[in-house]
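Below are structures written as structure tokens.
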Structure 1
Amino acid sequence: MMPACGPSPGELHFLPLARPVPDGAGEFRLPSPEQPFVRGVVTTPVGEVPRVEARLDRTDRRGAWLARWDIGRMRFTVEPGLYALGRPDPDAPVLVTANYKMSFDVLRSALPGRDLWILVLDTRGINVWCAAGKGTFGTMELLDRIRASRLDEVVRHRRLIVPQLGAPGLAAHEIRKHSGFRVIYGPVHASDVPRFLDDGCRARPGMRRKRFPFRERLVLVPVELVQALRIGLVAILVLLLAAGLAPGISFAAGVHRYGLPMTLAILAGILAGTVLTPLLLPWLPGRMFSVKGALAGLASFPAVLVPGPWWQGMGRMETAALLLVSLATASWFGMAFTGASTYTSLNGVRREMLRAIPAQFSGLVIGLGMWLLVVYGR
């Protein structure tokens, strides 16, 4: 049996996918029981472990709703460390998750009536899947958290149940070598964890498949839409000011004649990239999300721009300028969903960005240049 304190940080520098060892890595620490979702403590050989319940209260649900709209999302976290769900004993399973509170809440709410341990990794408030790709749900962090929680003194077994979507960030053989704990990959969805546990930690075939149905795509829309609008509104204000300074007409007339169509073109692009692209994802042709976004932009542009009263007097250059800006915007924000989709991989995302960003940037610059020529070249 290995020492209770585990390996020293200096022994772990060679681990694959490991981030630099932070100061204080592996020092004993338990999460605070003063967090609002904690419902008491469970006494263990290493101290009082915060206890949580499977039932979510109104505060938990409100926090999740706000996070969906990108309000306090990066602060929607729990302290990393060891938690007790119910009244676990030393033989209870240990499940691993991220310190993004929505991930933590989804896991515990799927396990009513269960007694087990939840080991929360410090993923900087990022969910398991994304954190595994970024390296924060990784080998070094898991080893650090095992040691910092003195997990080998809390449980008698040496098994960790890790979400399947966290697998890309972990080197299971190194975790067993340096901690003595064996990694068992659980199902993709937290809702399958109870059946997985009841089947002796054996996953049925359907538990290994990640689907991306309409509902899951829909819940991603609000946060992407809000983030896009924050960027888009700044650009719109600048362009409205530029339109208002057009020579030969009043500020209000310039804003109405040139600024409003550009505003609608940008909003059409944002709508196409953040709403239409994810909702219509399986039916939009092509594999590249940037292309899917641009095609959605082609559909939204006439729907938004044509009904306007200024459409009849708009020349070809101005129309082309607005279309280029709208398509570049739609393509850019459509590409943002590559990190939240089951349709691509990390290497695929990189390849697409290398191809798409130059085209998006060129379209945006050319479109804005043509628009400025129309506004100031009268």
Structure 2
Amino acid sequence: MTFRKFIWYLCVYLLFAQPFLVKGQTQMTGVFADDSLMVMTRYNQGRGRMLYNQGVSSMQQGNFQGALQQFSEALTFDSELSEAYYNRGIAQLRLRNEVEAMLDIASAIQLDPRPEYYYGRALIAVKRNDLNSALSDMQRASQSDPPPPDLLLSIGILQLRLGNVSAALDAFTRLSRTDKLNTRAINGLAMVYLQLGDTASASEKLAESIEADSAQTDVLMLMGDLSMKASRLPEAMDYFGKALALDGKNHQALNALAVVYLLTKNTDSAFYYSKSAINANPGYPPSWNTSGMVFYLNKDYQKAEADYSMAISLAPGMWKAYYNRALSREMQRNDQGACDDWKKAGDNGVKEAREQYLQNCE
């Protein structure tokens, strides 16, 4: 459930009684004094509700600073209006005042511990990377039976991020039972299976998700990656092609197709897709690395080195590119440059680079 949905949910226009104004009377006692206090209370509540509604309207128009002021004014008339605290917290969040947002939503919860308030605070905690607090609030928000689908999904994602695989599996399974076509639940189950190392079950779930909704680019890309790692190259090409059909400028799909064509030794197609990927997004390092591999296979080692260097400049921690550049430098008789690159790559976990360094440089 998104913040926008919460704001709409809380925007309930309540009727309030018009204040009864008594003129020409300076003091009342007994039952009349009680009536006066009741009228004043109803007036303040009505005024607070009106200002609250204005704040909601400002929020819907994207005027968060104005909404913040209106919610604050509403609270001066009705300090127990929990919705005003909650929505002021949302406005604070949109203005990047996370601490103030947390305090306001905590005040709303203290007045009225609604599930949606706990969920709102949980989303702020996620934003602050306080995942344990977020999970605690989401579990409080999930007391209804059954819990809202978006809440179960969020709990599953949080449990997975916290490494609680069994709890994540339970949340995603419960959600998929209530809605068998919920692709987010199916994808969540696939992520759990991947975490468990069960790629077969993960692929089965992802295929099920694609069948329910074939326009999921990320799922298509993931299926392509899994197929490529399993050496099912025609299948990988099909998934990457479907992702590209959804967006002809998808640089990741273009680069993935270039890699598949490299693996099938089709360097002409690999060259076309790698350059298309670079044109689509020149700032994407893997495309430059792939292009360097194409030039290397075509024995144009100078251009290969240039493209590897571009990949490294964009992503200095891309150690595989150092290893590849070392190979192109070796072919150009730049032994010192090759050794420098093999050492950097080897020191950062590239096994092949470490082996090359020990064999050629020590």
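Just so you know, all these numbers are worked out from the coordinates, no wet-lab data involved. These figures come from a predicted structure and were not determined experimentally. Cβ atoms are built from the backbone, for glycine too; each structure is taken alone.
Any idea which of 1, 2 comes out highest on FRET efficiency 1/(1 + (r/R0)^6) of positions 184 and 304 (r between Cβ atoms, R0 = 41 Å, to 0.05)? Of structures 1, 2, the maximum of FRET efficiency 1/(1 + (r/R0)^6) of positions 184 and 304 (r between Cβ atoms, R0 = 41 Å, to 0.05) occurs in 2.
Here P(r) over Cα pairs in 5 Å bins from 0, in percent, for residues 96-247 alone was derived from just one of the structures 1, 2, and that gives 2, 10, 16, 16, 16, 12, 12, 7, 5, 2, 1, 0; the source is 2.
Between structures 1, 2, the calculation of relative contact order in percent (Cα under 8 Å, 6 or more apart) yields its largest number for 1.
Determine which structure produced the value 17.4 for mean count of other Cβ atoms within 10 Å over residues 48-55, calculated from the coordinates; the candidates are 1, 2. Going through each structure in turn, the value belongs to 1.
Name the one structure among 1, 2 that volume of the Cα convex hull per residue in Å³, for residues 176-319 alone of 113 was derived from. Derived from the structure labelled 2.
Can you say which of 1, 2 returns -24500 when helix-only ellipticity at 222 nm (-39500 (n - 2.57) for each DSSP H run of 4 or more, over all residues; to 500) is computed? Derived from 2, not from the others. Work out the source of 21.9 here, i.e. which of 1, 2 gives that when mean projected area of the Cα convex hull in nm² is computed. Source structure for this number: 1.
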